[in-house]
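Coordinate-derived values only; no laboratory data. Just so it is clear, the structure is predicted and the values come from calculations on it, not from any experiment. Cβ atoms are built from the backbone, for glycine too; each structure is taken alone.
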Structure P
């Protein structure tokens, strides 16, 4: 039985428009990291085992989303801790196979939940949620560019000041990148800012990445030139993806990120056998190429 993806549930039909395809920041990031990984993940749709770190990101994101349902005075570290187990239980009910991550040589559930609590506690050293009232949480955004490329994704949080200024916030349960990798980290945020600018006509005043792994904030104030450059970049990425589809050449790119790749058995860089291309490539589907950022786990 087909299960709807997050995109299919909330995506807006693009009637009467010959859409080139759809691109999200993580899928664009996948292609820039390794075209072969993009192919295996997006075209072949090979299964991947979720990691404890990815699932931690999912649960922590859910707790931080639900925390703002509480009255401001109640948004405390203890309240966040109380939301943790129910959030995990709800995810486990949706995807019971996640329980297989624990036991054996892996961590036990108790120690893993403790690590989740530590991440949540660190959040309160960076922001005081009692003083915040987000305008949007886990917001699905999309924009159709003039080139007919559909951009979309889920934004963790949008804050709107009384004077209308917009701050786009994204939570990361990992550690902040080094200076050399900041641009790559900010690409996702510029992508979201571009979509918001194209749909609302307002350039976000601030992009903020909240790194809960080591308790750091990364902030950036974009301008129109930044976002026009981002638009050109995503269109260039899509042209490169389209060229790979035409030629069938999805070249692997070896990097330190290969340590976390699920597809080594099918990667020539690691002695694996390259899988043949699927007999029929999927038709570009505006509702079928949305990823879930920051390790968010969804049912296949």
Structure Q
């Protein structure tokens, strides 16, 4: 998916928000913004938004000297999600269709996204999860998703954000664990999950966890490690969480299911749904539309 003009203010906002969060020094904040605005002015709009985000957040980290500007936010939302986990695990187990309920809650967890949203509260997360409890997924593509999980010899689950991965854990517990590998980012970018977050969330104790070798807030295949590229090419089923994975993979005609909350008008327009939608999307249909 290419970058649109509407993405540009979002990049600038992200840079300003994180610069203000990590330093009170106005000179450093100004240096961040000047460098980011120069990057934005020269950006190739044919690249995906996460490719642009990768460059911009490298500038932020290098200029501020902070290798993980969202560390405290990630810790806070990991702990928040873990405090909620027992209650929602019970709801999954008591559900008439545990896989469907776990999928709903995994999608709802995608609200924990500090790239798309500059602020998020406990109340925002609680409200989104409560809505998920009351809103069943459509029979299709849920039926296809269920069948492909059963048939897949290998499942690659591409994670997205810290905190969110606790709710991914609910779904992972309903997958064939011996056939499932969970993937995190290779190094910190925004509040995306890394190996440390997977360990805190308890995911590392359930299934194999690998990182993709990249610091992009999405999955840019050519930027990922050889190990990840091999796993990606060989997977029978790929579960991709969040907007960043959708933006970088939506022209791929592999067996991918996207699970996401639509938080951006650009994504809403591309998929054809309202902002705020909770989606389980068969990616092969997206790829066909993208290539027309």
| Here helix-only ellipticity at 222 nm (-39500 (n - 2.57) for each DSSP H run of 4 or more, over all residues; to 500) has been calculated and equals -17000, so which of P, Q was it run on? | Q
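Given 30 as the derived value for relative contact order in percent (Cα under 8 Å, 6 or more apart), which of the supplied structures P, Q does it correspond to? Each step should come with its number before you reach the end.
Values: P: 30; Q: 19.
Working through the options, I get structure P.
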| task | Could you tell me which structure in P, Q was used to calculate percent of Cα pairs over 26 Å apart as 49? | result | P
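Looking just at mean count of other Cβ atoms within 10 Å over residues 69-76, which of the labels P, Q belongs to the structure with the highest value?
Working: P: 12.5; Q: 18.2.
Top value of mean count of other Cβ atoms within 10 Å over residues 69-76, among P, Q, belongs to structure Q.
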